[in-house]
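Quick heads-up: structures coming right below.
Just so you know, all these numbers are worked out from the coordinates, no wet-lab data involved. All values reported here derive from a predicted model rather than from experimental measurement.
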Structure 1
């Protein structure tokens, strides 16, 4: 696993982290990704997609309290309620 490998290489004082969530407002745009053979821009939680056009992106990540380094964990696209 990637995260496990990163933590093994960190010094003890670098392991003080906080778990954060963030969101960004998106333009309502759809485009076709030829490589993935699918339309990007719909609400997408990786395991569940629907036909609603996403207007926000969200991400969860760890941030080091000492260095400020960010380590992303996940992301998705959603509609803000």
Structure 2
């Protein structure tokens, strides 16, 4: 998954740019969605996501809260 930090109306946010269909998030996360929270941490930069992932190992879970461009919120639990 490719993500980018952008300036939103209320501050920086991380937006999904590309999601490989054959990856673990294919079909679950769409380009344009905003990653709001990862494992309880409010996300404002790609670096925060990298730091969280660096502490994980295969088989661990990752909890995501996403916001679609229309404002719809969704939550996912993903096994790495």
Query - When relative contact order in percent (Cα under 8 Å, 6 or more apart) is computed for each of 1, 2, the largest belongs to - result: 1
Query - Parent structure of the calculated result 12.8, given that Kirkwood radius over Cα pairs in Å is the read-out and 1, 2 the choices - result: 2
